[in-house]
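A short reminder: the numbers here are calculations on the coordinates, not readings from a lab. Model, not experiment: these values are computed from the prediction. Cβ atoms are built from the backbone, for glycine too; each structure is taken alone.
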Structure I
Amino acid sequence: MRNFFLMLTALMGLAAPVCAEEAAGDWSGTLGNIRVGLHLTKDSDGHYAGFMQSLDQGGVKIPLDSIAATPDTLAYHGVNAKLGVDGRYEGHWDDAQKAWVGNWRQGGLVPLTFKRTATADMPVARRPQEEAIAANPHPFPSEDVGFDNASAGVNLMGTFSRPVGAGPFPAVVLIGGTGQNTRDEEGYGQKAFVVLADALNRAGIAVLRYDKRGAGQSTGDYDAATTADFAADAEAAVTYLASRSDVDPKHVGLVGHSEGGIIAPIVAGHLPSVSFAVLIAGVTVPGDQAALLQLEALDRANGKSETEIWKELALLQQAYAVIRASKNPEDARTQLTAAARPLIESGAYSQSQADDTIALFTSPSRYWLLRYDPAADLQNVHIPVLAIYGTLDLQVPPAGHVPALRAGLKDNPDVTIVELPGLNHLLQHATTGAPAEYALIEETIAPEALKAITEWVTRHTTP
């Protein structure tokens, strides 16, 4: 999901006449082919606060910091880890256009002009499934809970919901995908885990969903964590869930999406108390291969030529080979910096593009993932497994992952693999499967996906 702004590059525009303007208010513009909104407020002390919004991706907000506004200039920094956004805007007031004219910088420079707009013009995406849940709250008891990963010194906060009655009930831990996710798996204007938890509760299953470490109300350093750390947090979630008097400790399972589909087999192999696992769009090949499969699928969907695709893949294969052979992130950073120098000197890449890419590849989470091979962890899973994929998933293409899943679980007698036609990485009905569609689709999770998950879990938790 980190392809939101990363591939946009352009030349800086020419300066234009300047006059004075107050930055507070609502503004809109276009970044590449993506409409963005800008909302700024100013307090009595003259301090600014605000956010950008991806208007074509469900109005997802990008919090701003380091906002510096004068009557003639505007600058700020915006970050949204879920979208892979970490960039800076710098602009000036053009009185002729009645607009802030500048550039968004993330790797390259992308022209971005903001014109004033009315707050009412900011679109609000509809989410019928979520709206139905909010309008007709289910009768299932729900409570905010907390539990600790004591070894890491992390306190994790979440929501526990269960069917009506005394129980004990079969239960699942929902494990989110890549990004600084909260308990609702909120992204692209959607709350996928709200919908999934509701469906499971209605099927008689208790649910624990929680904020990732460093996200929402959970403590810890998200940026310093790897998937292995998140797996340890999930183990703490299972231990907490099994300790509850209203939960049947013999029927505690895992439901993991994307990165959560990596975490679930790790946890299942470590904890005998886990009795089943559901892998949604689970990654089953080595991390570097998964990244290449994703890039190839996305490039083809974006209409790139075969020459462009293979050139890009070849370059990344070289980078990933360095990462696999490196001793640690610092060693990888040194080698990649040296390898990038000829590309920078030739003009193929700018220094900032190279720096941003190297920083991403050597960050704790990405470095760990690129070197991780899930084969051994899959072989350690001896409990029932449901693996569910959408045929239009371009981020975890089933053709690249299902064969590895079958191989890894070949000695497991209870494995069900379901490929649902026309669904994307988020299990929505899609047209192309491209991430740009995610927020434009009103559906949060396809009904047939919810049915496949709840019916399978029910079968494996009913005496």
Structure II
Amino acid sequence: MSKQIVCTTITKSHLAYARTLAETLLEYNPDAELYVLLADRLDDAFDPEIEPFKLIQLEALPDQNLIERMKFYYTPFEFCCALRGLLHQYVFETLNAERWIFLDSDVMVCHSLDAIFDQLSDVSILLSPHAETPVEIEYAAHEACFLNAGMYNGGFLGLRRTEETYRFINWWKERLIHYGFSDLSIADPRGLFVDQLWLNFVPLYFRDFKLLLHPGTNIGHWNFYDRQFEYDGNGSIQVNQQPLLFIHFSGWNLSNPYQISKYSLLPYEEQIDSPWGKMATQYREKLLKNGYEVTSQLPYAFGTFQDGSSIDWISRRGYYDELKRGITGEDSPFDRAAYFQSQSYWIDSIPLLTEKLHQANQTIHQLHAQVEQIQTSLQETIAQQQLTIEQQQQTIEQQQQTIEQQQLTIEQQQQQICEKDGMLDQIHLRLQAIENSKFWQFRNLWWKLRRSLGQTDTLAQ
């Protein structure tokens, strides 16, 4: 039996996601192999030999001159998406795979994927639609997002080794090399959205395709509204009475695991004890176990010039526009920080400046949120300290009252002792007076006389 091939793309910062994808894939599909294309430079950040996946480095791909340019004019997100055509070409030509699927790295596999590979037995291209049922009119903005971002989700793609597939790969690859930008991110009216929007053409240009309509596949904020989750008799999660195959955690955040996605326009509210809460908690635990806190901080190799200064969107788009006009430059763009930082790119940069303003506003909002959190934390700390001080003051007051009571008791006891000392003094004085009296002296002589006569015992009897 041939291996089931699954592939994905990541930067180093998403290493924990790739590990988790590989871990969950192999848990339910022991005959599968995950191939990870690193849209980054390794820089000895990890050892590929001990990872649960097979690493493909950029140097293994064709068209190295184009890739060198793509490193600069694409952002990390765009670069990861733009390389997908080249990745599928590599799987087709180098791995000679018969059937394979692409999964985004932020996917958690929950079941055998045989049902998906079986669908690829008689079709060239398998697409995953964002939605299968309409929403109510008040939520139509959710559907409008698909008009901008694409009818099909690029986080899944299934392919079979056919001539139709090879034509598709070459067509898609060329468009992603040159037009794989995320224009939506910077309000560019051209309206490109990385690899995903181009998939809208597949039903028109390539007729040998099929839609992946299994309700347990590619669960994300785009289709969560028409998925019913429940547990079967074995405690496994079912989706619309079908097994849950894989979840796509697009726009999901570890710090708020019960929020479906930051991108969602629908009012999802999930609780910790819901099936989503269970899945999100498991995913979070796996990411942390796979080194998320360390790997998420790994730097992107193509994010700075050689002098260490950051490459902004304006420089990236400016370089691309120069290439389109035939201006290439003799040196690598990574060596030309001063040049790009001195250019205005005014006409082409208006949407980019809008994005910069948007990013600045986001930063301001984040800073405001941090200030509010700090203020709230300080208020809580001050309130707690005030409560502690009040409790300590109450304790001190109680102790003072106890001391005062003890002092009063001591004074009373001292007074009683003085009174008793006075009484004893009076008794001593009386006894002394008695002893000094003539009667007492006569009595003592009388007793001495009696003892001398031996009458004491008789008297005692």
Structure III
Amino acid sequence: MTQLNNKTSGYPRISERYIKYKLKEENIKMIRVEYTDLNGVNRSKLLPVDMIDHVFEEGIAFCTAIMSMSFDNKIAEVDYIEENNYDDFKILADPSTFKILPHIDNTALLLGDLYHNGEKMKQSPRWFLKRMIKEYQNLGYNPISANELEFFLFNRKKDGAFIPYTNKAGNCYTSDYRIDPNQFLGKMTETFKEMDFQVLYMNHEFYPGQYEYNWKHGSVLRNADEGVLFKGISKEIAHQNNLFITYMAKPLDDNGGSGGHFHFSIEDIVSGDNLFFDQDKADGMSDLMHNFAAGILKHAKALTAFLAPTINCYKRFQPNSFAPYYIGWGYDNRTAFLRVPKERGGATRLEVRAGSAAANPYLALASILAAGLDGIKNELEPEPISEEDLYYQDIDERERVPKSLELALAALEKDQWLKECAGQDLINNFVKLKELEVNKFFNSVTDWEWDFYAYHV
């Protein structure tokens, strides 16, 4: 079993005995046992509290077909799943993830790990991430991450229409009545702090009704767990308040997109020192940091399949959008795929800016770690760092971020290193699932096509 020590898991040690005590003390009646599928959708079963021993010892069964199910309930043809006749897998709860849900009466939640026929399930995004963390630990490293997650918030109207929660421009980096007239966001933040989420702060983003939450730097696993839970629970809290949250990459024609940016550094597993910092280097960046960056840039096209996993995501990759257009890295450069923030010392880090809010945090973080691992193990050197606006580079001089999900998937299938790190079964399942999505799109006639063509042709 892939075990992470308590220091690097990011969680306080919690025993099953303590959980049973808290269930009784807090009068908990229901337990939600949850995991995240390849699409980033949270799947769960709701159980009466007297099933708690079963949750830890026997596990809860789910049909394997769910791992190949698209957003519209269609099942992709995945050999591994079909060959096993759509049998069951099980989820065993991870005690460290125990949370009492403040927004749902008498209910607690546990995340879990997936097992198929007694073995770790090969398609599990959480196992992929755990394996990558363990690879770094074996080298004496502790990978550290922090999330930035953007979303759009809408009012629900009686006629079914969605209207941005705030509809005025010019409110970027504000946090007063103009961007939270009903104090919803403040209350939602309090709810997550009650659950001990490592959120640092919230602010209004660039477009009306768009917001961003930032996480504290810490355990990659905990940041991924909190990322998937934040997305699901925030939508629940919004629904309870007659609001709607979406993490769709670009939900509106006239506004920009929502990113999911990931900051990375690497600590010494014993001392806790930030190994990306080297005070003897003019730029303060260590050889290890350069190696990690080189791995990201080498695998950037394939990484994009995990960082931007929907067709809609690719409408975000436009010049002047604060999303990357060309592949490169730069000092404090928000036009780059990979940004080097100004801070040094313990705050020395890299920011991967290609991520979309629609990304599955487990797959995004795991694949970034996998790419960085190639750079570290093979001592890769990155291209010269750019000090220019990368939106206006000559296409002959620099590679572009893939224009579409199909191109990103093709790059992923050709990337032998990422396939070995993720496992062929996970890659095959993910690609088949996404190809189903692509085919569905190409067989659909959009409103834009009707409006643009029907009258004239």
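Computing FRET efficiency 1/(1 + (r/R0)^6) of positions 212 and 428 (r between Cβ atoms, R0 = 41 Å, to 0.05) for each of I, II, III, which one ends up highest?
Going through I, II, III one by one, FRET efficiency 1/(1 + (r/R0)^6) of positions 212 and 428 (r between Cβ atoms, R0 = 41 Å, to 0.05) is largest in I.
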Between I, II, III, which one scores greatest on Rg/Rh (Cα atoms, Kirkwood Rh)? II
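Can you spot which of I, II, III the value 29, 21, 10 was calculated from, given it is semi-axes √(5λ) of the Cα gyration tensor in Å, for residues 292-403 alone? The partial results should precede the final answer.
Values: I: 29, 21, 10; II: 58, 17, 10; III: 19, 18, 14.
Going label by label, the one that fits is I.
Where does the value 17.1, 51 come from, among I, II, III, when Rg and Dmax of the Cα atoms in Å, for residues 108-283 alone is the thing being computed?
Structure of origin is II.
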Working back from 15.5 (mean count of other Cβ atoms within 10 Å over residues 196-203, computed), options I, II, III, answer is structure III
